[in-house]
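Below, each structure is written out as structure tokens.
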Structure 1
């Protein structure tokens, strides 16, 4: 594996915070990224919060299922507040030798629902940021909700991920069978499993069109279970527009 994880705890104090403003916490900055905690609303209670990443070119973090390397970002709120599950945007596929990883790069927003939030939110977060090497990062955030308008509300747009309208089945050999889309609608396809080890992440996914749709040949992994295969199916059309579809494949 060419990815080298550097456990450089001494680097973490060098993450430099800047002052908070509006519904944004202190911004924690390194040579690799800048990260803040933001809120959709400036009022306490049950609110939508998000970790906002600005990743420098060449650096990435990991999706909810990271694939063969890395780990997904996590966040913990100080009681009595509590954080729900993070909603992850569609990932990118990264192949490095025999390692297939599911990553996020550029500007990334990781929203989640927070409950029992007071006027001040304190949180700690952990994430792994990688390029040719990987650096674990850890930071604390403080966010003040004063009841004023939140300038960051516009950042909380609807998720680009929707439930698939297409009937989808999975064969025992790992063939994903999708009914509906035609060759004129789909130029490429990639499946990202929800659970680790469901497929061999680095293996090619071969797309073949049929009279009723298409098949995508996946290589089953040690955790493959055809009766419960779920994940994200990314379909790209000939113009380069990508659809991200939540898929639950039935045995077929």
Structure 2
């Protein structure tokens, strides 16, 4: 009698062990999955912090040299994957010994609103001391046109849809634009716009989206050009005012 009762007790205890609550197990699995995702995101962001500067300072110059024969140099570049801030300085693009473009610094602050806008969005873009130099050679060709023609052309059919882009606070400070004419009889005529300042509060390809702009420039004869208005890209539309001051009398008379 004693042995049979012992067996009954053991048998009745067995189902109790089989139905032990599994709550702590699924919580551990959920926590493990969440930690894995956090680690993967951290690794991805850390990779971008290294990859983007490498592309800008090394891969891009190599590509430009291979495809166009021009020299692109970037002094330093950095990217913060959490604030989406990209910085580069001492940027120079040269055609042999002739400069095409120089930039003291460029700063691009991306925005996480890209996800909600479903459009590439930036908080601000700042170009410091950009210098664009164009040269008309003796044969009448323009060095910038030759550079653009050397770039690889896309074989894909052109799309009628504009990419969704929303750029806030575009600023260009202390810029310079120079055009030199080396054709026979031109006596190396040179036109300069410096200093040039440009500000645009918003540039958007989103339908019916517009932004205000302001432009100030000084020619090499000290003529000042000022313009302000609104601009949009979808559809293309621009309106504003243009003012010219301090125009030398010798140049104003032929215009009159």
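What follows draws every value from the coordinates through simple rules; no lab data is involved. Quick caveat, the model's predicted, so the values are computed rather than measured. Cβ atoms are built from the backbone, for glycine too; each structure is taken alone.
Before moving on, here are some points about what is shown:
- Ranking 1, 2 by relative contact order in percent (Cα under 8 Å, 6 or more apart), the structure that comes out highest: 1
- When percent of Cα pairs over 29 Å apart is calculated for each of the structures 1, 2, the largest result comes from 2.
- Given 55, 35, 24 for Cα extents along the principal axes in Å, for residues 114-209 alone, calculated: source structure among 1, 2: 1
- Computed 0 for helix-only ellipticity at 222 nm (-39500 (n - 2.57) for each DSSP H run of 4 or more, over all residues; to 500) - originating structure among 1, 2: 1
- When mean count of other Cβ atoms within 10 Å over residues 66-73 is worked out for each of 1, 2, structure 1 gives the greatest result.
- Which entry (1, 2) yields the derived value 19.5 for mean count of other Cβ atoms within 10 Å over residues 194-201: 1
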